[in-house]
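Novice: Next up, some structures in structure tokens.
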Structure 1
Amino acid sequence: MFEGSIVALITPFKDGEVDYEALGKLIDFHVDNGTDAILVCGTTGESPTLTFEEHDRVVEFAVKHAAGRIKIIAGTGANATHEAVHLTAHAKEVGADAALLVVPYYNKPTQEGLYKHFAAVAEEVDIPIILYNIPSRTGVEIAVDTMYRLVSDYPNIVGSKESTPNMDRISEIYKRLGENFTILSGDDSLTLPMMALGAKGVISVANNIVPREIKALTTFAREGKFSKAKELHYQLHELFKALFIETNPIPVKTACWMLGMCEKEFRLPMCEMKPENEEKLREVLKKYNLPLVN
């Protein structure tokens, strides 16, 4: 159900508020370019700086604007279980197709704590849930054993987004949880190797600006056409790296501004790129013949 090319969508701001006009145009852009699903209120969507009210409204707006044309996944993770339950329940209420729940960050729970956290959400809210493992940001990794327990006990836990370079982990997840469990890459530059090991797609940052190319890469890989997927991977690799020249989502939102898709506006502690890095990003975008307007 959630495979292929999924965009980790930016949240556009204007004059300190969410820019819903720009957000609607971004959703239309991905419908028109064949993206398989949209994740709103993820890390790339600057979810940590959204108020609860803004978070709920962005999810509801995305569902209504998509109007069934594309699947909407809502980022509903939190480091407090009651907050994750609230956000996930709201996502289901307004019609989101799935929820992405990041491993609780900062407080570094034990594996038993992680099990109980995700179990509480899965038990309370009957919506497809994708776990999000990103130890570089959360400070703790969800063990494959813990994932196995969760999937065995809660059939609405259907997949995991893996932001880790550890390919042995991907192999272990695939062996333990099987073909029906959806592994998604959380890093554009690791999409091809993960899909070679059984992942079914990517939740992509680069998809914000090159959706057709990411769609093609994942389609080739899903069809077993790995020579064509490899060719695209290497064509896009410089762009993948440039979009992480500073902390995500600063570069990709800057790239979207350069392409006239949104304002170059962040919320602290996110801030504008260093001028020298912005210039490096601009030069990379030019190599891909993207239509720069700023």
Structure 2
Amino acid sequence: MTAPHALTPRLALLLSLPPLLWAGNAVVGKLLVPAVPPALLNLLRWSLALALLLPLTQQLWRERGLLTQHWRWLAGTGLLGMGLYNALLYRALHSSDPLNVTLIAASLPLSMLLVGLLAFGVRPTLRQGLGALLSLLGVAVVISQGEWQRLRQVAFVQGDVLMLLANLAWALYSWLLARAPKGLAHWNWADLLAAQALFGLVFAGLGSLAEQAAGAPTVQWSGTLLLGLLYIAVGPSLIAYRCWGLGVREAGPALTGFFINLTPLFAALLSAALIGSMPRAFHALAFALIAAGILVSSRR
């Protein structure tokens, strides 16, 4: 793994796109929950994403022997990033709302630091700890809407616990991305993501079969469902995963994880836009705290 780059405006923009698109994923996913079971939604999402990826691949089929040579890494990233994380997120939306889900996801920096320490022996720095604290304060501002007494009224449900498990899966996925096999280094992003999706679809398919065996309801097809599937296959899947992979490679997993704290802020703004209300002062304060956490943690 190369040394992390300094945080530049280009890199900051690159790392801000995934949380924006994933905030939309939570909002759209909540709208699709009544129409399609969560594991099947995940399977449909990545099946469509893979179909869109295949025309962009170059080495994947010519060098398909690398799929078996590096199957452990590909299976691990496919399971964590495609087969497990999104299925848990969509399942969490059955009992939790988009803002709660994205707020739980905002604990990712701590999960990143914890996984890095326990699984890879990377000790967090004091600046990273301070950055995590500032960013979480920004999240607390979003939760409380600038009124701290609201924090006493926050209640957690089963979906929130599932989202915590999803966070750990995503943190491990991100650390594995930063340690991709050298034999795959010459593959372009589409080849690498398509290979992960191939393995991820196996796990997503098994999850969907188990869901159907447990008596999941049938799909309610509609134009809204098709448009929602197109969005989550292109935006939160192809574009967001591409930007996240680049960010992990250039900035390192620990710093990249701090940007996930922008997701609840974006989710709040998107929800506000849907009901026609304008952003308020606490949104600006939350953004300032989250940005401060990112900047503090990125200092050399």
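Novice: Can you say which of 1, 2 returns 18 when relative contact order in percent (Cα under 8 Å, 6 or more apart) is computed?
Specialist: 1
Novice: Comparing 1, 2, where is volume of the Cα convex hull per residue in Å³ highest?
Specialist: 2
Novice: Comparing 1, 2, where is distance in nm of label points 7 Å out along Cα→Cβ at positions 146 and 258 highest? Mind dumping the intermediate values first?
Specialist: Numbers: 1: 3.8; 2: 2.5.
Structure 1 gives the largest value of distance in nm of label points 7 Å out along Cα→Cβ at positions 146 and 258 among 1, 2.
Novice: For which of 1, 2 does Rg and Dmax of the Cα atoms in Å, for residues 18-65 alone, calculated from the coordinates, equal 14.5, 41?
Specialist: Traced to structure 2.
Novice: Taking -14500 as the value of helix-only ellipticity at 222 nm (-39500 (n - 2.57) for each DSSP H run of 4 or more, over all residues; to 500) derived from one of the structures shown (1, 2), identify that structure. Please list the in-between numbers first.
Specialist: Details: 1: -14500; 2: -22000.
Checking each candidate, the match is 1.
Novice: Then there's this: With FRET efficiency 1/(1 + (r/R0)^6) of positions 10 and 26 (r between Cβ atoms, R0 = 25 Å, to 0.05) computed per structure, which member of 1, 2 shows the largest figure?
Specialist: If we compare FRET efficiency 1/(1 + (r/R0)^6) of positions 10 and 26 (r between Cβ atoms, R0 = 25 Å, to 0.05) over 1, 2, the biggest value is for 1.
Quick note: the coordinates plus some simple rules give every number you see, no bench work behind them. It should be emphasised that the depicted structure is a prediction, and the values quoted were computed from it without experimental measurement. Cβ atoms are built from the backbone, for glycine too; each structure is taken alone.
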